[in-house]
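Each reported figure results from applying straightforward, stated rules to the coordinates on display, with no laboratory input. Everything numeric in this text was worked out from a predicted model, so none of it was measured. Cβ atoms are built from the backbone, for glycine too; each structure is taken alone.
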Structure I
Amino acid sequence: MKKKDKYLNTIVRVVFGSRLYGTNTPESDIDYKGVFLPNIGEVFLNKIPKSINTNTKKSSVESKNTKDDVDCEIYSLHYFIQLACEGQTVALDMLHAPDNMILETSDIWEEIVKNRSRFYTKNLKAFIGYARKQAAKYGIKGSRLNAAKKMMDLLASTSEEKRVADIWDKLPLGEHIHIIEPNPHNIEQVQVCGRIIQATSRVKYALEIVKTFYDNYGARAEKAAKNTGIDWKAVSHAIRAAYQLKEILEDGTITFPLKEAEYVKKVKAGELDYTTDVAPKLESLMEKVEELSAKSGLPEKVDRKFWDKFIIGIIEDML
């Protein structure tokens, strides 16, 4: 691992993606991520680029990366800190790259890594949100369909010109139907299987939303039961993110390669039954993560002032 002077442009460059996670196959392409220090002119003129991308992929939009392709994306220091403060998975993955995955480093990077726990919160929404999105996309929980059916029945039995507010006290509240915070205009809202419906919405409009979910979700559930129509790569990423978040909440770190890499690889390859194995595993992981998050002693949000001061210190050293 080559250590570079902190005044040079590259702060860090790491091997990323499946090779970092330990889920790569002979067909996997090569991914690198990095962080660079903007020059003083970019700082003064407020023209700091968020990131710079280079790749060897063919220009065709439809072409997929092959094992011979190399992707490299490097973030400006400012944008990387922003991503990490938001709990974005890409930043947290980079912060836990082991020495054998680091191609270039610097004093700045080592200082960031030393303080990486300052990015941990009990609300790492990027991790939870991504995993939940994939779980819902290919979910087969009968309780979701049942909840949607109850809501559809209520709406169908109500005059379509009425407002949802007119039946507010009759809503079949439960695991998948619950009242959420009012919107910025202080209008009450209900979330139905992930879909948000405002109290002021016409019953006709609300019924269309719930029916669309019911029809699409039911079709996906049927396909999932047959192990067809599933984006196994996306589901494997969700499983991976859930494992990583669980480790942060339990052990205060992420270990690469993942201890569960072999299982994630099997999911990615579509070798496991979605209905009996993968879906229950993902649901179980998310329930555990949410339980750990609720009990966690981690702060609610990142101390952004610390990281702002850190960036200012780096820039002052450049003057």
Structure II
Amino acid sequence: MKCKAIVVKRTGGPEVLELTEQEVPQPGPGQALVRQRAVGLNFIDIYFRTGVYPVKPPYTPGNEGAGVVEAVGPGVSEVKAGDRVAYCLGPIGSYAEARVLPAALLVKLPDSIDFDTAAACMLKGLTAHFLIHLTYAVKPGDTILLHAAAGGVGLLLSQWAKHLGATVIGTVGSEEKAAVARAHGCDHVINYEREDFVARVKEITKGAMLPVVYDSVGQATFLKSMDCLRQLGMMVSFGQSSGKADPISVNLLADKGWIFLTRPSLVPHVNTRQKLEANASALFDVIARGIVKVEINQRFPLAQAAQAHRALADRATVGSTVLIP
């Protein structure tokens, strides 16, 4: 069976994303063939494309997708043909009309979750889940700082944290994004193009500062984020959209108030079938109950993956983006 797919033959800009036709193999032992209905776009896709995260070309990018199982290989018990499924980890290769991947990575979708929502929320939503439940367990009365509050993870995390009883401070880069952040759980929104976010945090907290900062921006915000923490606060660095943060001395953590620094990843939080199903179930539950709304504000045909990458890199997107095969 042949299908259309994006292939990257060298590292570089969005122009290296080429639409091609490729053969899709039959699923082998432990594998499933998924006909994809929607593909998630994430900043990690840019990291792979530019070589920040090395991968040997040629390859098909993408970590996240949703669709219907068309066939399964020998020994598969997790899913069957006809199941509606989604995934967000494992071998890259989601920028395609169809693909084969390990069946153990697939989760079944409840009727309340459509394909676009699933593709838009799996990676971002499971990331939000571990950040606010496991990395730092947000509790009622906490005041937290979230950078890129109008981004894909930001909109999900802010709503979820608000539901847990937190006061959410979000940073954004425009007034348009500020309005979106306010509508999705942020009690205070700081436009970092106009305001110093450290000074505003000090003002909002009346000098008490914060127990945790969630920073996916990296270089542009890393050191100043630490200045927002109170003693024994937690600096959570989970992305680098502005570039890698500069190396620091461990002594800086003491200088900043004996703070904790962590660089967590989704992988260890979903590396067993039990954890994957439990965390995905928790995510689907808050979406189904309307606690967390998944905002898909950009849809691009798969053939326009390069345009989608440009929009994401230029911070011209709000909320989640999906590619439609």
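Tell me which of I, II gives -14000 when you compute helix-only ellipticity at 222 nm (-39500 (n - 2.57) for each DSSP H run of 4 or more, over all residues; to 500). Derived from the structure labelled I. When distance in nm of label points 7 Å out along Cα→Cβ at positions 71 and 311 is computed across structures I, II, the figure 3.5 traces back to II. Source structure of the calculated read-out (relative contact order in percent (Cα under 8 Å, 6 or more apart), 17) within I, II: II.
Using FRET efficiency 1/(1 + (r/R0)^6) of positions 175 and 231 (r between Cβ atoms, R0 = 25 Å, to 0.05) as the calculated read-out, with 0.15 as its value, let me know the right label among I, II.
Numbers: I: 0.50; II: 0.15.
It traces back to II.
State the single structure among I, II that was used to calculate Cα Rg over 2.2 N^0.38 Å, giving 1.00. Structure II accounts for this read-out.
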